[in-house]
Structure 1
Amino acid sequence: MKSENVMKKFNLEFVVGLFLIVGFLCFVYLALQLGEVSFFTADKNYTLVADFDNVAALKEGAILEIAGVNVGKVGKIILNDDDRARVYMKLPKEIEIYEDAVASIRTKGIIGDKYIKIIQGGSDQVLGDGDFLEETESAIDIEEMVGKYIFGDL
């Protein structure tokens, strides 16, 4: 009788421990998959680089959009040697961006998040990993525009 209780207790502890381990592994998987840089898709992406005069409130992890479809994310934003913002964009390898494409920083709604909209060009030349997207349009600074309007500088 006593050994039967010990066996039931062992089985219960084993099942609970196994459940906790599986739950923890699921949490780790989701954290890696949904994070800023996905561990599982790193080899399926390539990076494009673009320089902007002003990125306003663009953040790392912001979306890249082509024709209204989310196609990638902003990887990193740094200040380059020319005092311009250098943006590294992560895209899946199956998305082709052409040499004469235009990257512009837009806002979702009036005061929404910033994102990068890519408008494809007509070139036959496709950009590869690490290539520069030459044509860019910086973010519109609404505060600056309102200030110009108020003070009559427009």
Structure 2
Amino acid sequence: MTDDVPAFTRPGAFAATELMLDLFYVTTNYFQLDLEAIWILAVVGHETMRPWILDPTTAPLHLTDQRVPDQVRGSISRVLVADRTGLPRETVRRRIAELEKKGLIALDERGYVRLHGQSVVDPAYQKSVVDIYRAVERYQKRIAAFGVKPED
């Protein structure tokens, strides 16, 4: 019998599934939202932070700010959220309205959405970010324990 499956595939899938479950648990537990809302919130959050946190001159100025100034924060259109998630536009519109009502996201001057930004000062939020970091560490240890690496 030939080896049709690379040695990394099953251990990698197992470890990745553990990581996803950990991420789902941490985020749904903190936000008290379903996975569809978490997915939308993740896309919006990524676009809110991306412009300034990846800028090597801007990031150091704001890493410990209680609130990053709106002029350096990003935002995203509802249409692009739908495109990135694959969710129907009407679903995204409705879910974003719910997230806005909960105070998790806000509209900018163009009507685009961004994270509201108040969660970062919450000690429970800060703990959830550490919990996510620990989940990634567990993933890395799980992969290392299998002793296999992906083939390039």
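Computed from the coordinates by the stated procedures, all read-outs in this text should not be read as laboratory data. Computed from a prediction, not measured in an experiment: that's the story for all the values here. Cβ atoms are built from the backbone, for glycine too; each structure is taken alone.
A few comments on the model shown:
- Label whose coordinates, when helix-only ellipticity at 222 nm (-39500 (n - 2.57) for each DSSP H run of 4 or more, over all residues; to 500) is calculated, return -19500 (choices 1, 2): 2
- Of the structures 1, 2, the one that 0.65 was derived from, the read-out being FRET efficiency 1/(1 + (r/R0)^6) of positions 71 and 95 (r between Cβ atoms, R0 = 30 Å, to 0.05): 2
- Of the structures 1, 2, the one that 24.0, 92 was derived from, the read-out being Rg and Dmax of the Cα atoms in Å: 1
- When relative contact order in percent (Cα under 8 Å, 6 or more apart) is calculated for each of structures 1, 2, structure 2 gives the greatest result.
- Across the set 1, 2, distance in nm of label points 7 Å out along Cα→Cβ at positions 31 and 135 reaches its highest value in structure 1.
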